[in-house]
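Trainee: Input: structures, listed below.
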Structure P
């Protein structure tokens with residue numbers, strides 16, 4: 001039997017569920033768990049093969065019965081349970097409707113202002129997350145999901161015009177994973193650079209959301225190289241809360257995304273002058289404006305490496321398929 005120090009870390013995820021209140025304030029949902037007789041934020045362990053974002057939204061919906069729209073990342077808390085390390089990834093989530101119904105995990109929910117919520121919760125790590133959610137210097141929601149297209153194989157090996165080079169099998173799987181994850185942000189508009197591999201990347205999300213994929217020529221590599229200001233102007237417009245009605249998903253290319261991000265003040269690893277990463281199938285979740293910008297990078301939406309491993313028929317355990325967002 002392994003010791004607690006050798007045990008696999010416990011991976012969990014949760015949400016700071018909030019709604020607007022008077023005077024531009026917010027209220028935060030705090031839940032009572034009868035099993036532990038404590039007040040906390042809704043959260044739970046990852047299912048086998050699950051990404052932390054999906055787990056966070058699923059747990060909040062299951063424990064509260066409310067509909068949610070994912071926003072920016074919150075902090076990750078770390079503590080030990082019976083000597084086993086546990087980490088909980090949080091996202092801010094706006095309540096989009098529904099009604100609370102008591103259940104086996106949660107028997108009471110209270111909407112409180114951040115100070116009242118901080119005073120009521122039982123655990124210090126929850127207080128840290130609530131304090132972050134109450135910040136006013138950065139937005140709680142995102143306005144733009146900037147996606148790089150999925151993998152499309154080798155340009156040299158494709159017999160045809162590059163505009164028509166399609167996603168390969170890996171790229172098609174990435175497109176399906178993106179549809180699963182980005183649906184939690186409740187997108188209101190889908191845009192894509194003209195390349196086939198770009199439009200293919202967001203087609204599963206279009207089918208799921210009932211939206212059309214609208215062309216965005218200014219965000220193709222050739223057009224951006226000729227007139228980068230046109231692409232930057234489009235991105236800035238999409239980030240302007242007064243000029244949009246919800247979250248926009250925009251799929252583009254590796255020759256565009258890092259330059260756009262640098263122009264917005266986003267740098268690789270926070271180092272000025274270093275290009276931000278933009279791996280194939282990755283997403284930047286952006287909100288706010290330069291100087292007060294939220295910029296969360298999702299390297300991919302593969303299962304969290306600390307999630308339980310799926311059991312495969314005929315074997316003792318499945319293999320871990322990839323890493324979570326970074």
Structure Q
């Protein structure tokens with residue numbers, strides 16, 4: 001099984017440190033989301049991993065070898081970094097033919113990946129006529145061409161329509177389910193939450209988190225429950241016995257932070273306290289990410305824009 005191992009990775013540009021002793025592992029059989037604010041160092045990490053930049057210190061290896069030392073890289077590692085890279089004057093089929101010939105991949109494989117990525121019907125059109133979503137599909141087709149054990153994808157859902165987004169979610173799950181190593185860099189929290197099992201989070205070139213998705217969300221957020229009852233006092237006592245404090249909201253409900261539906265429903269039923277409403281509010285990956293990276297973004301807008309009235313005053 002092939003893993004990605006980053007150990008003490010440091011990269012400096014003109015005396016500025018953009019990667020600071022990064023260490024993490026991307027394991028086979030799961031989708032790992034690679035997250036971080038703009039300027040966090042994600043793209044630089046991927047470029048060093050794929051041999052496009054040289055590290056100042058430390059290592060980034062795939063299956064124990066640096067990418068330039070892999071004899072048949074397209075057969076070992078599939079990568080999507082820039083969907084605009086293919087020459088626009090070529091057709092998609094010709095682009096894949098060039099890659100297949102260079103890597104000694106059977107030409108029959110070209111038709112397979114074109115079908116698999118949904119662009120077979122447009123395979124003989126010039127790439128310059130492709131939409132961004134079609135270019136993304138072509139980039140993914142190129143990444144899959146050598147049937148690699150490792151996939152490194154930068155923003156693979158960018159430009160895809162809703163059908164395409166559902167498709168890429170399923171594809172990533174299928175690839176991980178086959179035992180492949182899948183690393184997906186993205187700014188889209190909802191998409192990452194829908195497909196990733198594990199997250200690696202960077203900020204300012206430093207590692208902030210390397211953990212299972214569920215553990216990450218639980219560590220940085222608080223679940224809550226909204227409840228409504230015709231018998232508030234018995235419910236209040238029930239909650240107090242469990243160390244929970246309800247907060248009244250404007251709509252006549254109670255909000256109970258730190259609780260889940262399973263904590264409240266069975267206990268209320270056992271105590272004979274009728275509930276008119278019980279709704280859980282599970283925290284999201286986005287909430288956890290923002291809590292962890294607060295103040296870490298290199299580029300951030302002002303919290304609000306002054307109005308003309310305020311400026312005039």
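Trainee: Given a value of -7500 for helix-only ellipticity at 222 nm (-39500 (n - 2.57) for each DSSP H run of 4 or more, over all residues; to 500), calculated from one of P, Q, which structure does it belong to?
Mentor: Structure of origin is P.
Trainee: Quick check for you: by FRET efficiency 1/(1 + (r/R0)^6) of positions 69 and 173 (r between Cβ atoms, R0 = 30 Å, to 0.05), which of P, Q is greatest?
Mentor: P
Trainee: Out of P, Q, which has the highest value for Cα Rg over 2.2 N^0.38 Å?
Mentor: Q
Trainee: Which of P, Q yields 2.0 for distance in nm of label points 7 Å out along Cα→Cβ at positions 253 and 269, as computed?
Mentor: Q
Trainee: Taking mean count of other Cβ atoms within 10 Å over residues 93-100 as the quantity of interest, name the structure among P, Q where it is greatest.
Mentor: That would be structure Q.
Trainee: Quick check for you: by percent of Cα pairs over 21 Å apart, for residues 37-180 alone, which of P, Q is greatest?
Mentor: Result for percent of Cα pairs over 21 Å apart, for residues 37-180 alone over P, Q: largest is P.
FYI, it's all coordinate maths here, none of it is from the lab. Being a predicted model, the structure only gives us computed values, none of them experimental. Cβ atoms are built from the backbone, for glycine too; each structure is taken alone.
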